[in-house]
Every structure is written in structure tokens, then in C-alpha cells.
Structure I
């Protein structure tokens, strides 16, 4: 081992241990993202232990839904690694101000030490450089500098500050004074003192030495050009100026002026850059704020997002060469699961309990009913953890002061508060030495629970029939039991829904009409149960989805009678075929055939439809297990279509076997002919 390696080994080993300890602490604090933390630590390791060998900044991209903890995770890691004072967060959603790119880079460029920095480019999706279907370029000066920073680790910046104008003014005055006969020796005015004092200010003592360049402005020269001139202290500047006459002084000041005007280059090659953002193009569920959506389903969908999908999404916002500059380290945050949310709630309540113990000496305990209530009221899967914390504040923290006040007023010698939910109230049992002393109940407002409660009105009856139609068609036509069917929701966008996971990641031609029939089964069920004159306007999204689905398949995906790409509008690229009358007639045929299939299916399964709709007219939703039991009574097949199926692979293998057997047979015939000859 060389001497240099020997000297380095201790520091290197310490840093490796720092990372191990940081990983452990992060996993204790951040729930449900162990894989993310492992990946983050692995990718930070090279920079943290050996950034001295970096030729470009390390770039780590973190993508995920809002509220999953991207920013707080990076900040906490840097705090644990003692880099929090060298961490600079830049909010790219802010175009002006201290946290904007321009504002923060000014601050960064003024920092004189060349030690590694941590730069967090937060809300990166707002730094887009292209927009629209034609990928039109957005030209912003600050965007150009962002890519310089990411790619080369350098930033060209103008060092001129507020004092530059004052410096220019002082230079002009001194130059005019020289023109009027002021003379300088060794930095002091020797001729024209009175004129200098009248123009520049200062004292008027005739026997006192008078600085030609005002002493009060020495620091200004250091700020403007001290680094380039290797002048750090006013003392060093004074020594330099005290060797000059008026001509030499002006020459020196012009040099300072020239240095101050030209752009500087600040190097960040040994730094690490975190690119943090949310890409709606990849996280397509990000706009679904419905609390009716299962957190586990959000988690499952986001777990399937890959690096290639992230890069495809980036292409909607950035040029190809810019995506290349971001590198290949893309850490993709999944949405939090139900279990993770419950752990986060429990952890937060335990932290509140610790603070309550420190403040009052009281222990805080609770049962699962409290966790359930906070989850039901506070979880919006698309919004992450932030709504949970505000719900805990409203539901728990605001009530604790009431309970403590009650104990003080009653002069109770309590040691424990036990919380549970009972009849929409937060009940606090006041306990001393495991004995119940008293109880206090505080009303809790359950906004979401009220929205999800059955209304048992006309609106729910319509929704029940409509959603039951979708659910029955789904089971009959696709042999697939929906995960949930709801006739009441908390969302203002819809009255009900049927949620079923996609069976396959592709669409085959034989599934087109059944799929459209399933989409049209809602309005068909209304027609069948209520009569054609009593169908409602709630099917617009179904009809729109069905029409778009069919039209897209025929125009772009080769499902039409002629395999040709047809333009959606006259303005679309001339590379497409523009005559669409034939395909529109084909769309009409498919829609009518699908509507007929939906009607025949629901007529055949009307007993199941009516039982399910009746249940949903008084209950807000039905889950998969219960729906499965109900459908079995009506002899509905519930084998999930396509699940575990290998039709395409089996078909390919069979065709390959036929060709191979035929080839072997031909070879045998050829061999026999050769023998015969």
C-alpha cells in the first residue's frame, strides 16, 4: 500500500461507515421506501467517498408523485453526511426570488471555496425546453445555464453587484480630477487636495495624507476583482495602491472594471446534482385526486414504471441531447401502499406521544380505530403524505389540548391518555396506574366519510344500475371480477365507478367489440331497467372513451379494413392518409355491434344485474370477494380471462413445430432420393 493510500484509508473507511449509518437512520425515518434508500445510498457512494476524481458532477434523478418525500429524503441524507451547510435547493418552479435558479446560482457563485457542493434542482419538470405536439422550443437563458451545470459542472455568471455602478461613478470622478491637475504619489494626493476633497468628500486637514482612491471603497475592489487579482485583504490592496501615481492608479482601476464586467466561470465538477421532479407523462395517475382510489393500486401501478418510460416522458419536455445529459441514474419512487400509510400514521402519533410526555409527563396510547379514522379521512393516494399530517393536526393534536385542560381543571393525577374513535367522536380515557379515572369525548368532523356514505336517493339508484351494468358485462365478457364497484364516491367528477385491473398489456382484435360493449353497458343497463326514455346524461365519458378507443384502433393501429394510417385532422402531417369517411362508417358499425352485445349480455344476466344494482342502491360499494360470491349464485364464470394464458406463445411454438417437422420430412425425402439415385 502506498503512503497516499495509507493516508486515505482512514478517511475512506469513515465515509463508508457514515453511509451505512445514514442508510439505517433513513429507513427508520422514511417508511415504505427501503429500495429507494438502498439505491440512493449506492449511487451517492462514489461521489461521497471519492469525488476528488470526478471530471463532471455526479447526477442522480429522482422521480415520483408529489408528497412521497423526494426532497426531504435528500435533505436528510445530506444532513446525516454533514453536508447540509453545503446543500443548495433550487426551485425551478420559481422564476424569480431567492430560491429560483438565477437567485440561488448567484448565491452559489459568490461562495469562494471550491469544496464539493450539493445542488438540488427541485420541481425539474418546470425547466422544460420544448412544448406542444410539434416540440416547439422554449428559449430561456436560465435553462441554458441549467444544462451547462448538469453537463460540464460549470456556470458562466456575471459577478457585477450593486456596488459596480458606484465603482464606475468613482472612476469617472477620479479621471476628471486628473484632467483638472490632481497629482498622485504612492497612492496619496500631492497636488489638488482641496479639489479632490470637494469632489470626493473626506476630511480637509491640509497636513493630513489624502488617499487618491477613497479608503471606504477598498472592499468594493476586493468584491469585484479580488479573487482574480489575488487580493483578499484591504491591507494587501493598500500596499498595492500606495506604490502608484495617478496614471498607474487609473490603469489599475480600469483593469478592475474590465474584470468585473466579464463573465466568470464557477466550477462544480466535484459536486453532486439531484434532479427532483414529477412527470405527469409517466405518472399518469398523478391527476387523480380521488380518495376512493386504493393506495395499493396506486402503488402497484407506479411500481411498474420503468426507466424507459421515464425517458419517454422526459422527451415530452426536453430535447434528446438534454435527456442524455441527465444520465442513466433514474430512481423511481412508487406511490405509498396502504401498509406504508398506516405505518406513517402510527409513527407520527408516536412522535406526538413523545412530545406530550416531555411537555406534560402524560403517556399517549391509542388503538387501531384511531389509525383507521386518520387513514380514511387523510389519504389521497395521488397527494402523498401531506394530507395525512394536516388530518392528524385537525383530528388529534387539536383535541389533546382540550384533554390536558380538562385534567388540569379537574386536578386529576393522571399518567396516561388512551384514545379511540367512538360514534364519530374521539374518546379519551384518562388513566392513572392502569385505573380508569374519567372520559372525555370530542366530536370529529369526517368530511370524506360523509361523502362516501350511502345516499339512498334517486342519484344513487341511477349510479347503482349504471355501474352494475359495467360490472356484469366485465364478468361475462371478460370472465374478470372487478376489484371494486362503487355507486357513491367522494369525488366530484363521478358518481360511481368500476375498477378492474387490466388483464393484458395489449389489445387484440377479437377483444375490441367486447371491450366497447363493456364501456356501453352502463347506459345499456339504464335503458334495460328504467326504459329508453329514462336514460340519463351520465354516460358521456363512457361514450367518449368508446369512440376514441375504436377510432384510434382503426386509424392508427391497423384494425381497420385497410391497413393505413389516417390523420385525425386536416392539419396533421401529410404523411398520413386524410380521407376518413370509410373508417368513420366502420366506427359506427363497431359501436352498434358492441351496443347489441351489451344489451344481449345484460338481458341474459338480468337477475344478476338486478341483484347487484339493488345492493348498490343501498350500499356505497361492493368489494371483489363479496361480488364473487354474488356472481357464483348466478352461475357466472369467474376465471380471469387471459390470466396465466399463453395463447400467443403456444401458437408460435405450434407453428414453429409444424415448420420444423415439415423441414425434417423434406430432408428425409431428399435423403431417400439421394440413396435411390
Structure II
């Protein structure tokens, strides 16, 4: 076994690898960018090396920087994790040149299977069926368009070197193909440094099932059963589970056989995943999809059901040891479900949520709940990397128990300061459709308008943030001081009240005016009976105990970040607020109207491309610029018809949410637009 390894990754997966290394007595070396100087993986490593600026292309994607860090720190091996350089030949070649072990498969496997195009060719040669499509070398737009028309629509454009849904676009009609191709290539180049694509027929009701394989360097090869990954959004996995639900033994057996056949064809010698798409409309007929020559994000569900530490197996195999178990010795029991917790706002078209954490607290160790996270109290979510913050894994003897444990873990994991998709995950897990045959269209079918705020919980948040706002008014501003009949220290007498304007900016619900009342230290919302609240200070924060009509108490955690901005957390759900007195809000009315005529950043990120010039005439809805956030591209459109005034940003600028980007001069009378 190695004495010291370098982990060429960051965040959750780096911390996950370190956990196994500590148990095995292996020292770890972390690498980090300037943006990650205060990250958890840096704090938990035995040694840490700075490798470059915040941009991944100048740090985590620089194999030369990684090798310098490994050589200078005395690392005997490099574990690439997933993403970044995990499937890049330059890293494995550099390791071979300098005598450092690479914790991954052989070069040929990475070369062939790291390309979706080459992997499909190998699969066909082994007799495994592939989805009809185009995966040849000719990549001109004209040829790709012609092949798309041959395959028929709808179809998928997929980055050849891709993964995680990046560089992937569904195309429904021929006229949309070339614009979608350009976007897919741009994302593929930014994420993987390779703009090649392949085309696939779009299966209308697909299931996404994958098989975990592990091989050693003595010719041993086993499978560790299957995982279901059908719950997806924009081709990115959201929830995974093992075993797959409603999968026949016959189909499962065919998947295992196909996965081992492909693995044998490339003498696979580490952990990897063979992925399949099953046609739910055709008796789950399986087609080969791709091979990921690395550890997968969803590997914990396999670990929980088999009792095998896949990272330990990776390290032992890379150090030359044979497989610890043979196929007949490998079994599984129970059920495991993994949920990916992302920094995003599902009710706001999944806008990225960035910034420093205000608090982070994992649930106490409890049987059946596992948290894989790269966060701690000093973490900051930046626009430079993908949005996944942590994974919550629930395990139980049955699928029902696994769901309960996953929900419990999500509601107990306290992440304050950024919004997450926790509420969406809970809604999925508790939806009646989650017990049926799952397909990648699950969210489209069951949440066609997207996930929505839960009214009862939202009311708890509303009362809590209003009460905390009132309790914070120790020194009265001018508008507050002019009020009559309200004192935050009122102990009796007439009921005191104040009108507040609250805006849930994380869910794009707009603002509302609420009347907050106070009597004997108890807050309530007029006209919304049944709830009462008491406020307690907790350092620089507030804990609001909300009591319902049945006497049940719920603790809501509140923090004031700056100005009118507030943050509330309750049972995994996070809300970002703007809160102010109604009189103060009226003073901002003209400013808000002015802002609605201009283009401001609807998400934090990097300006990728400007599409207009100052003085140009535009129509409402016309694209003005393209923003890049967490490796995805978003087009921002004009809110009004008129003329472009001043442009405040240039390509490459990093902007904050709400920052003014482009001033517009609205057009009052219809006129020709060039």
C-alpha cells in the first residue's frame, strides 16, 4: 500500500478519498486553486499545494501543475477523483514518465473509453447493442446536420469527451440543430477542452441504468451489480439508487454480462462504470451508452449495499494487489438512495446560488444516513466549479426505509448562506410517481412547471424572518421611528403592528406586504392565524421558535447578511429574502421601476460573450449577452424593446447577482428595428 498519495481534485470527492486514506494510514496531499484556499479538502489533508488561479483551466486541469505538486510533496500515487483530469491521457502519461502510480485504469482503457465515439465502436465490436446515431470522425457542421436529418428528430448532441450532462443538447427540429450544436461545442470545449460531438437518436422514455465493474492487473474482473440513475435534470443525475427499482432479473443479468464483456475487451484494471439506456417502451431493451473510466459520483449506493469501500479497492489495485474478492463472494443487501445537493434555486429556473456560507452543520452520526461533503464553516461557493455541494445517502433494509433515511438526512444537513435544491429532492422522494418505473422524463412528467415552494413551510419562513427583522430594530431608522403604536419591547396594552414588505428572491415569487403583530413578546402575522413566534438571539443570528395551532414547535434559523438581505433555513429548505418596512419600500419604488427597464445579472457568474453594441436597436426578448456559471451557459434577454444605452461589462468580467449589465432606453412608439 502507498504511504502518501496526492488527490488531484477538490471538494466532496477529495474529502471522500481522504476518509479512506486516514483509515488505511495513507498520508494525503491536497492541491488547491486560489479560490479554494479555505476549502475543507485543504484543511483535512496532511499536506496542501497551491497549483494556480481560480479558473480550473489554470489549476485543476493543468497536469503539469499537478505533477510538480506530486513530485515536490513526495507523493507515490495520484488519485484523480472524477471530472477534471480523471479521464485525460496527459495525466496518466505524466505519471508514467515520472514513476508515479496512477489510481485508475490502463492507458488504453482511458484512451478508448474516455471518448464516447471510440467506446461505442468497441461496444459494437463486442456484440453489445448501441443507440442508433452518428459517431464518425467527420465533424463539420454540414456533415453533422446531414446525419441529424438522417437519424431524425428528436435527437441528442453529446460531447465526445463529456460527462455530467455538459456539452449535451436535445434537438427537436432541424432548424434548431446548428444553434444547439454551437452551444454544445462551446460547453464541451470549456468543460473538457474537446469540442467533438456525437449524435444519438433520442429514446422517448429512457431508463438510465449503470453497472459498476472493478478489475485488477492480474486479469481479474468483477461486477458490483447495477445502479439506477434515471432521475435527471438537463441530463445531469439528481437521485441515484441501488438496486434498480422494477428491473427484471433477466434484464439485469444481460447488463452484467455486457458490462463484463466490454471490460474484458479493454483489460479493465480499476473501478469503472458501464452505462446503459433502457427503452421503457420496449420491455427495457438495453443499449450501451458509455464507459466512465473512473470512480462515479454515485458510488456510495454501491458501497452501502455491498459493504465494499471502492476507494480502498482502487488503491490496492493501483499498488499491484489482486481483487480482494471474487465474483461469487460478492453479494448485496438492503437499499441505498443518493441525493445530490446542489447550490441552485429550482423555483428560479435553477439559477446558481453563490457566496460564502453563513453556517454548516452535518447531522449527528446516525445509522442509515451518510453525508459526503466538501463543505465546512469557512467554505465559499464560487462560480468557477460545478454546483454540487454534498451528497446525502439513505440506507435501509427496504426501499421505503432508504427513502425515509434520505429525507431525514436532507432535512438535518444545515447549509446556510446559499440556496440549495433540498426542497426539490424531498418533493421527488415523497412523490407517488417515485414508486413507479422511473425514466429520465420523471421531472418533465411530474413537475412540468418545476418544483414549487411548499405553502405551509413557506409561511413558517415568512413569519420567522419578519419576527427576526422586528427583533433586530434596536436603533430605529427614520421610517421606523415615525411609527405609532409599535414597540419591539411592548409587553402589553393595545396590539402593536407594523407592515413589512418581504420578497422571496430565491423563488422569484415577487414581493408581498405582511402585517406583523407583537403582544407579550409573541409575534404573529395578521390574517394568517394559527402560528406564533418567539425570537431568541444566537450570537450574530436569530433562532425563531414558531408554534402551530397544535402546540408543535419548529426552529427556524435566521441570519442578516447585509442591507435588506436576510437568510432563513428550516428543515433543509433555504430562502433568501429582501425585507424592509413598507414606508421604506415606497421610497425605492422609482429605483425598482428603473431597474426593470435595464438588464441586470439574474445569476452570478462570468460574462462569456456580448451580443449587442451601444446604440443598437433591440426588441424585447432579444439576446443581449451570454453568462457562464458553474460550467453552463445562460442567455440573458432584453426586458423591453428600445435602444441599447450604456454597456457596463465586457467579456470575461465576473459579475454578482443583481449587478447592472446593460442600460436600455425603452421605446414608447413602435418603430422599425434593424
Subject >> Top of I, II by FRET efficiency 1/(1 + (r/R0)^6) of positions 245 and 421 (r between Cβ atoms, R0 = 25 Å, to 0.05), largest first >> reply: II
Original post:
From I, II, which structure was P(r) over Cα pairs in 10 Å bins from 0, in percent = 2, 10, 14, 16, 16, 14, 10, 7, 5, 3, 1, 0, 0, 0 calculated on?
Top reply: I
Subject >> Structure from which 10.8, 31 was derived, Rg and Dmax of the Cα atoms in Å, for residues 605-652 alone, options I, II >> reply: II
Original post:
Looking at structures I, II, which one was distance in nm of label points 7 Å out along Cα→Cβ at positions 29 and 629 calculated from, given that it came out as 3.7?
Top reply: II
**OP:** Identify which of structures I, II gives the largest calculated value of distance in nm of label points 7 Å out along Cα→Cβ at positions 373 and 525.
**Re:** I
**OP:** Consider the structures I, II: one of them gives 17.5 for Kirkwood radius over Cα pairs in Å, for residues 429-596 alone as calculated from the coordinates. Say which.
**Re:** II
**OP:** For structures I, II, calculate distance in nm of label points 7 Å out along Cα→Cβ at positions 109 and 461 and state which one comes out highest.
**Re:** I
**OP:** Given a value of -17000 for helix-only ellipticity at 222 nm (-39500 (n - 2.57) for each DSSP H run of 4 or more, over all residues; to 500), point me to the structure among I, II it was derived from.
**Re:** I
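Each reported figure results from applying straightforward, stated rules to the coordinates on display, with no laboratory input. This structure is a prediction, so every number in the text was calculated from the model and none was measured. Cβ atoms are built from the backbone, for glycine too; each structure is taken alone.
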